[in-house]
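Multiple structures follow.
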Structure I
């Protein structure tokens, strides 16, 4: 009997089985990673109403603050109390807002017109439900 033709056939079948098995293994790894990514919960616990003051410019009698909404939801900036030192300011008597509704990771401008000129020792406070953001404008001229 001549068995020379069987060995190449067995080799091709084994090669196909190894290829299919390897492809299935890669697919399972990818699918598992994809499912884990879809159900992943972030470990970063940002407060619901988080703000940061990025800059301040203007004069002692009228100055601007650039505030970023770092929360994960839209913030109504008109509901956030603004204070100079211990004096609470009111809209529109003492300050105005560029845009009261601020989307996540967007900025808004507060223009403050205090009753008395301010100096570099003046502290501006934004009080949210979970934090108080305090800032000093050092470059007012």
Structure II
């Protein structure tokens, strides 16, 4: 069995930094990669190299917080595509939270994914945060 440095890595655009921090804080029983908390890991390496390593090799599970800002930036799309690439050999190892103004079908087409992936709305996350965290914790433990 492969040992991972991180139980979960969170991919997000700066617009969602507060939500990413809140989720990370709620997962205190897990090893969470959140780039703002891992400055020493990122400072001396090429960003794409280390993020590929984090999302593909070092993390067991990934959470993508997808907003329009996320879809407009190359580095977040690159993270998403790395996560999707890993899922071809490890299905179910990621979860997608969509902003209300993001079209799920557009995301599926852009990332070349189908209906077998786990999506939920940001509205659900914000309105029932504890339930979302419980679902996320259960999913991480199942892997």
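Some values worked out for this structure:
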{"quantity": "Structure responsible for 5.0, with distance in nm of label points 7 Å out along Cα→Cβ at positions 16 and 104 calculated and labels I, II on offer", "calculated": "I"}
{"quantity": "Identity of the structure behind -13000 (criterion: helix-only ellipticity at 222 nm (-39500 (n - 2.57) for each DSSP H run of 4 or more, over all residues; to 500), calculated), options I, II", "calculated": "II"}
{"quantity": "Computed 10 for percent of Cα pairs over 28 Å apart - originating structure among I, II", "calculated": "II"}
{"quantity": "Which of I, II yields 3.4 [distance in nm of label points 7 Å out along Cα→Cβ at positions 112 and 128, calculated]", "calculated": "II"}
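Bear in mind that the values in this text are calculations on the coordinates, not laboratory data. All of these numbers come straight from a predicted model, not from anything done at the bench. Cβ atoms are built from the backbone, for glycine too; each structure is taken alone.
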